[in-house]
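Next come the structures, one after another.
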Structure 1
Amino acid sequence: MAPIQWQPDRSDKDPSWPMPPMGTAIGRGLLGRCPSCGNCHLFNGFLRVRETCQGCGAPLGLARADDAPPYFTILLVGHLLVPAMFMVDRAWTPEIWVMTAIFVPLAAILSVGLLRPIKGGTVGLMMKLNMLKEHMDSV
């Protein structure tokens, strides 16, 4: 029996909005711009994605990122801070309260600062792969 491999629905090869290459779509999302045209803002609030792009009409609100951006943010911040904590501990052996005073605020600042760009990049990736809510409902 052959293994089942999931593939995104690519039946609609020519959407009504422009779709750039994957790197461009993710990069525009990281910058908080529409992944399709790059001209309009992606977010309506801090993390609320606009329903549609005013410039190209891309259905931005159908890309439901859900739990992926917080997961990627935690993964990235953890991989940045844990080695830094080990290096600081080995180099200077500070007291535990000093380590806490340094790394707890740093973790909070990095997490809040990276969450929005990572969500934008995830929305760009999802739009490029055609992983929109209307297509996922039929699966």
Structure 2
Amino acid sequence: MQSITSRHCGDMVFETNVGEHKILNDVPPTPEWGGKGRNPTPPDYFVASLSSCIAAFVVQYCNQVGVDSSDITVEISYEKATNPAHLKDFAVNINLPNAEIGDRAEAIKRVAGKCTVHETICKMNTLPINVYDKSAVPE
């Protein structure tokens, strides 16, 4: 099973190890959270993950069918909501500025909707959470 680990670096900055890579995140620069805007927030990375996953799936499809995907952009707009804190009203815009997609628009939408991150969101209905203290360190 794969795993990713995040650790607190102090002052509301967190470092996440993803294989050989390190990602830093901050929390929102608000009095409530105390972040300083030095790095993206966890929700920013969540949306960025979805955007880049969609882009990768679309580019792979375009390469397979001979559609020019150069300079592709995938923009995701969304709202932040409270009580409980969550993201909502997602809208995805895929721009293929150098392509003529003809009747492939629906196929591109289907491919975009099949990206791993989107599929995970759709299938996820629970998140088991375990908490350990110094008396019960996991093996």
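Readers should treat all values here as calculations from the given coordinates under stated rules, not as data from a laboratory. It should be emphasised that the depicted structure is a prediction, and the values quoted were computed from it without experimental measurement. Cβ atoms are built from the backbone, for glycine too; each structure is taken alone.
The table below lists the values:
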| quantity | calculated |
| --- | --- |
| Parent structure of the calculated result 15, given that relative contact order in percent (Cα under 8 Å, 6 or more apart) is the read-out and 1, 2 the choices | 2 |
| Structure from which 34, 18, 16 was derived, semi-axes √(5λ) of the Cα gyration tensor in Å, options 1, 2 | 2 |
| Entry that produces -0.47, -0.79, -0.97, -1.15 once log10 I(q)/I(0) by the Debye sum over Cα atoms at q = 0.13, 0.19, 0.23, 0.28 Å⁻¹, for residues 2-65 alone is calculated, selected from 1, 2 | 2 |
| Origin of the derived value 19.9 (mean count of other Cβ atoms within 10 Å over residues 26-33; candidates 1, 2) | 1 |
| Distance in nm of label points 7 Å out along Cα→Cβ at positions 18 and 58 - highest-scoring structure of 1, 2 | 2 |
| Read-out FRET efficiency 1/(1 + (r/R0)^6) of positions 34 and 122 (r between Cβ atoms, R0 = 41 Å, to 0.05), computed value 1.00, structure in 1, 2 | 1 |
| Structure (1, 2) behind the derived value -17500 of helix-only ellipticity at 222 nm (-39500 (n - 2.57) for each DSSP H run of 4 or more, over all residues; to 500) | 1 |
